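In what follows, structures are represented as structure tokens.
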Structure P
Amino acid sequence: MNLTFLCPNCEQPAREEIALGQGEYACPHCQQAIQVPANAWKDGKLQRCLICPSDDLFVRKDFPQALGVGIVVVGFVASSIPWAYGYPFWTYVILFATAGLDVLLYAIMPNSLMCYRCGAQYRSVPDLETYEAFDLTTHERHRQSKIRLAEARADQARRAGHSPEGTLAPGAASGEQLVEGPKA
């Protein structure tokens, strides 16, 4: 199984091959050893994320979303040119061709498994069809959790007598200079 993740230690994107039953792996950048949790596998099926403590995983297409949006935008812009010159037939040909390309890529690209919490992506996972598809409620729960955690850290930093890095000092107007917090 191929794992793409953000290293919890150095925060660099990394990719590792993980074998079923492997006890640990290392970040290729900082060489930090990352332990595979004991309850990560059950009957050969991945039960939880290997990077964070989340057990919320979902199936998605292994296709960059930005590329899909880029194809649609290029199709829209390219179709605007014949439309401006009064050629609606070519406008629709371009729109349908780019939409067809997008659908074709969607159909031929494989699926992968992804963690809601940390965004770790698992490729070549056995029995991928047994996992659930994306769920907006679960995604929103994790998104809100990240926001609350960031707010709690900022509040804790303010109570300690300094502003978090890159935030305004208490009472500062929005046009004033940013106050740098301590470097970790």
Structure Q
Amino acid sequence: MFDKRYYDYKFVGKDKGDGFDFIEASIFRFKTKYQRTYIVRLEEYRHNIRILKFYDKNHSDSENRYKMTFDPKKEPNDAIKVLGTCLNILVDTAKENPNASFGFIGENSLDESKEDTKRHRVYKRIVENFFDPAKWLHSVNKNTSTYLLINRNTDETKKLQDIKKMFVRIYPKLEF
């Protein structure tokens, strides 16, 4: 997959959830050839769905850590490898848990609206190429830049509705 257009990553631990909808977060780390360290959080929620989030470790304490970008002129072609690494984490998780579903929000940059963000468009293109619609129900919302991949090994229609209700309850500003 991705012909080594990704970085090797390692599992570094887990964070506890809230005891209700949010079960736990698996934490991964990888380092780029430009010596940036990225943190990947794969948050597990009820209904066997995992939400992928990642950020540069240098921005760990920033409330905008998911909005930050890097300069492609200083780090050419690195975005492909960073995204490829995140994709590999999803694929490896799907192998370990064949009933898992996934999701993400294409967070807006600091100077961008939340609707159909650049990240959302890029992530959507990647996901559409690697997750077969025969095996995955793709649920896209451009208004909130959200994307859900519901595993077809389950009753995906009911599961999709349950997941949407859960996330609207957790994040009231999120609409589906």
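Descriptive notes on the structure:
- Parent structure of the calculated result -0.94, given that log10 I(q)/I(0) by the Debye sum over Cα atoms at q = 0.19 Å⁻¹, for residues 54-117 alone is the read-out and P, Q the choices: Q
- Origin of the derived value 2.9 (distance in nm of label points 7 Å out along Cα→Cβ at positions 30 and 158; candidates P, Q): P
- Comparing percent of Cα pairs over 26 Å apart across structures P, Q, the highest figure is found for P.
- Comparison of P, Q by FRET efficiency 1/(1 + (r/R0)^6) of positions 6 and 110 (r between Cβ atoms, R0 = 25 Å, to 0.05) - largest value held by: P
- Of structures P, Q, the largest value of distance in nm of label points 7 Å out along Cα→Cβ at positions 78 and 102 belongs to Q.
- Among P, Q, structure where distance in nm of label points 7 Å out along Cα→Cβ at positions 14 and 142 as derived comes to 1.9: P
- Which of P, Q yields -12500 [helix-only ellipticity at 222 nm (-39500 (n - 2.57) for each DSSP H run of 4 or more, over all residues; to 500), calculated]: P
- Here distance in nm of label points 7 Å out along Cα→Cβ at positions 70 and 150 is compared for structures P, Q. The highest value is that of Q.
- Structure responsible for 3.0, with distance in nm of label points 7 Å out along Cα→Cβ at positions 38 and 134 calculated and labels P, Q on offer: Q
Taken together, the values in this text are just the output of simple stated rules run on the coordinates, not laboratory data. Given the structure is predicted, the values throughout are model-derived calculations rather than measurements. Cβ atoms are built from the backbone, for glycine too; each structure is taken alone.
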